[in-house]
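The following blocks contain the structures, represented as structure tokens.
Laboratory data are not the source of any read-out in this text; all were calculated from the coordinates shown. Small disclaimer: the values here were computed from a predicted structure and weren't measured. Cβ atoms are built from the backbone, for glycine too; each structure is taken alone.
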Structure P
Amino acid sequence: MEKYDVVIIGGGHNGLIVAAYLAKAKVNVCVVELQDMVGGCVVTREINTPGFKHDIAGIMHVTIQASPMLHQDELGLKSKYGLKYISPDVPGAIVFSDDTALVIYKDIQKMYESIKQFSVKDADAYLRFCDYMKKITAPIGIGMFTAPPRFGAMMSFLDSSEEGREYIRFIFSSVHDIAEEWFESKQMKSAFVRWSSEEMVGPREKGTGLYAAGWPLFHTWGFAMPVGGSGALSEALAACIKDNGGTIKLNSAVEKVIVKNGTATGVILKNGEEIAAKKAVVSNVNVKQLFLQMLSDQEISSVFQDKIRKIKPASFAPLSQFIDLNEAPNFKAGGDTNKVPFVEIAPFGEELLRSFDDYSYGVPNGGMPVIGLATRIDPTRAPAGKHTLYLYHYEPYHLRDGGAAAWDKVKEKIADDVLETLSKRCTNLDSSNIISRRIFSPLDYERMNPALVEGDIGHIGSFLSQLFGNRPLPGWGQYKTPIQKLYLCGASTHPGVGITGGGRAAAKVVMEELGIDFKKMIAR
């Protein structure tokens with residue numbers, strides 16, 4: 001039996017972050033990963049044609065840019081392990097169904113001009129909105145990279161100031177509410193609704209106002225992509241782990257967490273191999289996997305299991321197409337829209353909102369694609385002059401006609417509808433431009449990575465009832481579990497979906513439990 005101080009279940013980017021900090025602290029750590037490469041959803045593969053590198057799920061590295069792990073280079077990922085980011089001044093655009101476009105600029109004054117084409121009033125309102133967000137978020141004191149307080153304590157603290165009370169009102173509103181409060185033009189309303197839904201929750205869901213708060217980040221941390229692909233982050237973390245004496249075991253699926261006298265002591269792999277953990281086990285998989293599959297009724301109470309079962313998945317799941325192109329799409333909107341690496345297609349008003357309504361009834365559609373065109377800013381991802389296209393769309397996991405199993409029959413038809421919608425907004429996206437294409441349905445994502453239960457790329461839904469100290473459950477939002485020495489990290493925990501770098505917060509909790517001074521460790 002192999003023995004380590006800490007075993008981490010799952011080598012997604014957050015599990016790797018926990019392992020990297022522990023390894024730097026000279027803890028003997030082992031990461032056990034199901035797939036043939038580390039990274040989870042933050043991986044880059046040649047899916048179709050040799051030389052064309054595609055990000056499988058995670059593309060934009062936004063929130064993580066604010067993490068001290070990167071901007072203070074605490075693990076040496078940039079200075080020692082070769083991680084390089086590109087952060088374009090013009091990162092994205094929202095193209096509307098009339099072929100006008102809101103181009104997103106890192107420079108807020110250029111953003112002002114972009115909005116001004118639709119409404120001077122909205123351009124002025126946007127500047128006020130960014131200042132407003134700075135004001136009402138100032139007293140929060142809830143970091144993305146430290147453990148969140150309990151939700152009740154957070155609300156109590158916020159209720160003690162005018163700014164805090166306004167923040168409470170804001171986050172309990174819907175994104176749609178916020179858009180209606182602040183803007184008059186159909187373009188800005190649609191843009192706010194469309195963009196904020198990237199958290200995989202419908203825009204009229206109360207409690208989604210929080211996601212409108214992300215807009216000012218465009219002008220602070222901006223967008224970023226690693227050179228060579230999103231997986232470069234995972235590769236740098238893996239190099240850091242190994243360089244500091246850590247172990248990574250690939251193609252190693254965990255069957256069960258070993259629990260003795262209420263304490264986690266290791267894991268059993270599906271091949272029967274046992275790996276001992278003398279000090280801790282950290283789970284980076286979906287909480288439903290952990291508590292409903294990897295632990296038995298004797299090890300976790302039925303009451304707790306029932307609470308886990310009641311955790312809600314996201315409102316929709318991804319349908320993705322990985323396309324190799326001879327040339328980059330040329331948008332009819334023109335201008336800087338044809339320079340950006342990230343574009344959303346947004347219908348207006350009722351058409352946009354009804355699309356989200358349809359998902360709740362299991363009805364798919366192809367009307368609002370997202371594209372990632374990393375090769376616009378990073379030509380290393382394709383042969384000279386060629387491009388990769390990541391074409392992404394929301395869809396229901398459970399289809400009205402046939403349930404999830406029906407995806408194998410209908411995914412190509414729905415993917416064709418999505419591609420056609422994009423093609424209408426471009427001048428050159430016909431069959432002669434497409435070298436090859438591969439489609440991943442919500443069901444395919446779950447098959448690829450069992451942590452994506454019901455195709456949920458954030459593990460569990462990002463509803464306000466499942467955020468902050470309520471993620472994954474009220475009372476269990478600080479990365480601990482009812483089992484001693486068993487900890488959580490990853491998308492099932494705060495801050496949730498996306499490339500957040502939230503594993504740093506979990507690492508701090510585990511290190512505190514192990515008696516390790518985090519500040520002294522990172523100062524080495």
Structure Q
Amino acid sequence: MPVDYLKIGKASDLTGRDYRLYRLWEIFPGSLSWLTLLGLAILSFFQPVWVAVFVILFDIFWLLQVVYLAIYLVSAYRQMRRVMKTDWQAKCQTLGPRDFAIKTATGSVQKTLAWPDLYHLVIFPFSSEGLEVIRTTFHGLVKDNYPKDKMIIVLGAEGRMGDEALAKAEAIKQEFGHLFRDFLITVHPADLVGEMKGKGANQAWAAKEAKREIIDREELDYDKILVSVFDVDTEIARGYFHCLTYRFFTAEAPYRSSYQPIPVYNNNIWQAPFFSRIAAFSNTFWQMMLQLRQEKLATYSSHSMPWRVLVDIDFWSTNMVSEDSRIFFHSWFFYDGDYRVEPLYFIISMDACMDKSFLYTAKNLYKQQRRWGWGVENVPYLIFNTIKQWRRLPKQKALYQIFIQIYGFHSWATNALIIAGVGWLPLLIGGNRFNESVLSNNLPAITQALMNLAMVGMLLSAIIATLILPPKPPHYGFVRRIVMVIQWLFLPISIVIFGAIPGLEAQTRLMFAKYMGFWVTPKKR
């Protein structure tokens with residue numbers, strides 16, 4: 001049976017030459033990061049002047065990058081504010097029927113659709129989350145003003161969680177099920193052959209069950225369905241599905257696009273420890289900026305896509321951790337590079353990492369960041385499949401996709417460590433000759449001056465974070481609001497402990513084939 005290269009989870013899924021080639025690309029990202037860090041450390045002893053000059057140039061580059069990102073952050077925030085203030089239901093009312101040329105596996109068909117024809121299939125996979133988390137999510141869903149008779153809800157429980165998970169699902173269906181066109185509960189069986197225990201396998205099972213139990217049984221038109229997969233703590237703001245519908249009908253290539261909102265972690269942001277809030281806001285800001293750089297945008301966490309695409313590629317990956325981004329790359333290769341992500345600029349609210357104590361939260365936040373860093377598993381997938389499909393792909397786009405992923409994960413693992421530690425090594429181990437030089441005397445002052453200028457970016461982050469905060473709970477006083485600002489002074493420490501180190505660990509694990517499983521972030525309030 002031939003290997004389907006687009007479903008590869010790791011090198012061990014292959015044999016022979018393919019296995020060796022894929023392992024080479026698994027080793028590559030971690031090797032590049034460690035070579036950068038160790039190379040600078042060694043050169044700090046033998047050639048401290050070279051490293052000192054590099055550090056100064058790197059700090060200048062970092063400063064320019066901060067300015068660049070600050071401009072994008074402000075622009076993205078303004079766009080987000082406009083989108084959230086728009087009456088998307090009224091915008092949909094202005095849409096007339098649209099003619100679509102839809103490419104299928106068997107050819108191309110012409111269809112005319114009006115926006116009320118569109119169904120929204122919404123999948124909520126869950127594991128051990130509490131009933132209060134799930135119920136809050138459904139309250140938000142009910143408040144959305146999209147016609148409920150056009151919404152199909154699937155609540156996907158994990159079979160390995162036992163009767164308790166099924167009882168939660170039944171309680172939610174009893175409370176909310178009658179409000180929607182259909183409400184399906186699925187139970188993902190434990191320990192299926194070839195699957196990893198995780199979100200991807202659960203939501204793929206849920207989608208297949210919805211296809212069998214509802215869509216195919218009722219002969220619904222695949223081309224009239226958009227599917228959204230949400231983490232079960234995702235609360236949508238009113239207007240989300242009208243916004244998604246409008247973006248779909250006005251997109252350049254609606255059936256060759258996924259649709260990405262902006263995740264904010266506001267559900268429990270006032271209660272979460274400061275370091276968890278910093279990490280949450282940092283992730284939100286990065287996703288905001290990516291909305292302006294569509295060529296860099298991939299699906300992340302909660303996202304939406306045409307049902308036909310999902311069926312064409314045979315649903316989400318069931319054998320890997322980062323299924324949310326992999327489905328974009330899988331679709332991109334499946335359609336020979338003719339696939340993209342449309343930014344919605346619409347926020348959805350989720351939970352920041354929080355557990356029963358300060359220490360537990362810190363431990364779990366590190367694990368969450370390491371899991372996100374495990375997205376580096378997409379690097380070998382991209383390189384390997386680009387080689388396999390080289391003749392069919394738009395070559396410039398393919399190389400750019402690879403470069404963006406390598407650069408992003410390398411920066412994640414090394415930049416903060418270079419600034420925080422490696423940059424000072426010439427002073428510590430460069431020897432007396434270097435320490436007596438003019439460059440040695442000026443290096444701390446130059447570095448400090450550049451980092452002080454970069455603090456403008458941190459100040460801007462604090463301001464925008466304050467602007468997107470939900471209303472302060474009444475039992476918190478003025479002091480908590482002040483803490484929400486001064487917490488940003490810990491950003492330099494946070495991006496090392498909860499950024500670079502878990503990112504580097506993930507790359508090191510991949511380098512040595514110590515493959516990670518899916519770790520579910522605890523969601524407590």
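Hey, FRET efficiency 1/(1 + (r/R0)^6) of positions 68 and 292 (r between Cβ atoms, R0 = 25 Å, to 0.05) derived from one of P, Q reads 0.15; which structure? Checking each candidate, the match is P.
Kindly point out which one of P, Q the value 14.8, 45 was derived from, the read-out being Rg and Dmax of the Cα atoms in Å, for residues 116-227 alone. Derived from the structure labelled P. The maximum of distance in nm of label points 7 Å out along Cα→Cβ at positions 324 and 356 over structures P, Q, that is, the highest value, falls on P. State the single structure among P, Q that was used to calculate Cα extents along the principal axes in Å, for residues 164-475 alone, giving 65, 50, 45. Value 65, 50, 45 for Cα extents along the principal axes in Å, for residues 164-475 alone corresponds to P out of P, Q.
If FRET efficiency 1/(1 + (r/R0)^6) of positions 156 and 316 (r between Cβ atoms, R0 = 41 Å, to 0.05) is calculated from each of P, Q, which structure is the one that comes out at 0.75? Of the options listed, only P reproduces it. Out of P, Q, which structure matches -9000 when helix-only ellipticity at 222 nm (-39500 (n - 2.57) for each DSSP H run of 4 or more, over all residues; to 500) is calculated? Value -9000 for helix-only ellipticity at 222 nm (-39500 (n - 2.57) for each DSSP H run of 4 or more, over all residues; to 500) corresponds to P out of P, Q. Quick check on the output: 81, 63, 47 is Cα extents along the principal axes in Å, derived from one of P, Q. Which one produced it? Clearly, the read-out refers to Q.
Can you say which of P, Q returns 1.4 when distance in nm of label points 7 Å out along Cα→Cβ at positions 28 and 332 is computed? Clearly, the read-out refers to Q. Using FRET efficiency 1/(1 + (r/R0)^6) of positions 220 and 428 (r between Cβ atoms, R0 = 41 Å, to 0.05) as the calculated read-out, with 0.75 as its value, let me know the right label among P, Q. Value 0.75 for FRET efficiency 1/(1 + (r/R0)^6) of positions 220 and 428 (r between Cβ atoms, R0 = 41 Å, to 0.05) corresponds to P out of P, Q.
Of structures P, Q, which gives 1.00 when FRET efficiency 1/(1 + (r/R0)^6) of positions 52 and 236 (r between Cβ atoms, R0 = 41 Å, to 0.05) is computed from the coordinates? Only one of P, Q returns 1.00 for FRET efficiency 1/(1 + (r/R0)^6) of positions 52 and 236 (r between Cβ atoms, R0 = 41 Å, to 0.05), namely P.
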